[in-house]
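I've put the structures underneath this note.
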Structure I
Amino acid sequence: MAKKTRTCTVCGITKPLNAKYFYHTPYVRKDGTRGHVGKCIPCYNRLAKERYEANPQAVLERNRRWEASDHARFMVALSRSRSEAKQKCHAPCSASPEEIEAAFTGSCEMCGKTEDELGKKLHMDHDHVTGKFRGWLCGRCNGGIGFLNEDVDLLKKAIEYLESHCL
């Protein structure tokens, strides 16, 4: 099988299409695909540095606006989730940022507490085997599922245990 390559749109050099030479982009293009940035990493970084040196205030302001946006929040959550899944050898979340944003209500889908009540941000929950996005949970609910190994039978036993001892 031939290695995939890409030609940098700035320097014109053809390089292997991997994380060493091209940044991966989580954004969905107009044609519905995802992939890698068209500029190689050295060119991308050089242009970013030139843009910053030309007008640092404009770059910092643009970054502040992006970081304050809801879209940035969901992109960061998805990126962090995929990174953690890779480290823990789980399947990464397969949802798009748009799907994750659409599912966000601001409250935990299990206990119903809002982020304001919790004083913390909600966690993206996904199936570690299939990568399917399930919803937004608070840290305690997400941890509870995780500590019981996402095992439905074990969760049922926990319910039975609590019901038999808490009446």
Structure II
Amino acid sequence: MGLILVEAFRYNRWANLLLLDVCTGLSDDKLQLSAPGTYGTIAATLMHLFSAEQRYLRRFGEGEPRINERDDFPGVAILREHAERSGNQLIEVAGRINPEEVIEENRDGGAYRLELAVVLHRTHICTILGHHGIEYGQMDVWGYGQATGALALVATRRTGQ
């Protein structure tokens, strides 16, 4: 299971950085766009996404978060630095954690059982971008496979035979 989790976090880092590259070209006004059914604005969702990654790292014993979604939006370039750092740390830690591990965390005045998993909010941002007609490229596993060389065409089918 360890190798699968490592690859999942590699994909996670790749897709996050690709999304941030798309967001680099957005104006401040466009970073405030939202769409029905999503977490909030693009900027707020990016803050939540990378704050959550850092909280996961804390749960894995990798230090305290450096950002919080309640902080002011620092800009895409700063978030990219956080994404690179937390993405690399998640890949590193994925090789040694038990994905079935359960921890307890005190939050909001209670103790909660928490299964270690990553909640991905990229889809919310992609929904907002698509809703507003902003192209964001191919961020699915096919795009990842093509970008990393893990997916390559080996033959084509001939039609009509």
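General remarks:
- Comparison of I, II - label where relative contact order in percent (Cα under 8 Å, 6 or more apart) is highest: II
- Parent structure of the calculated result 67, 42, 27, given that Cα extents along the principal axes in Å is the read-out and I, II the choices: II
- Value -14500, calculated as helix-only ellipticity at 222 nm (-39500 (n - 2.57) for each DSSP H run of 4 or more, over all residues; to 500), assigned to which of I, II: I
- Across the set I, II, volume of the Cα convex hull per residue in Å³, for residues 11-50 alone reaches its highest value in structure I.
Bear in mind these aren't lab numbers, they're just calculated from the coordinates by the rules spelled out. In this text, all values refer to a predicted model and were calculated from it rather than measured experimentally.
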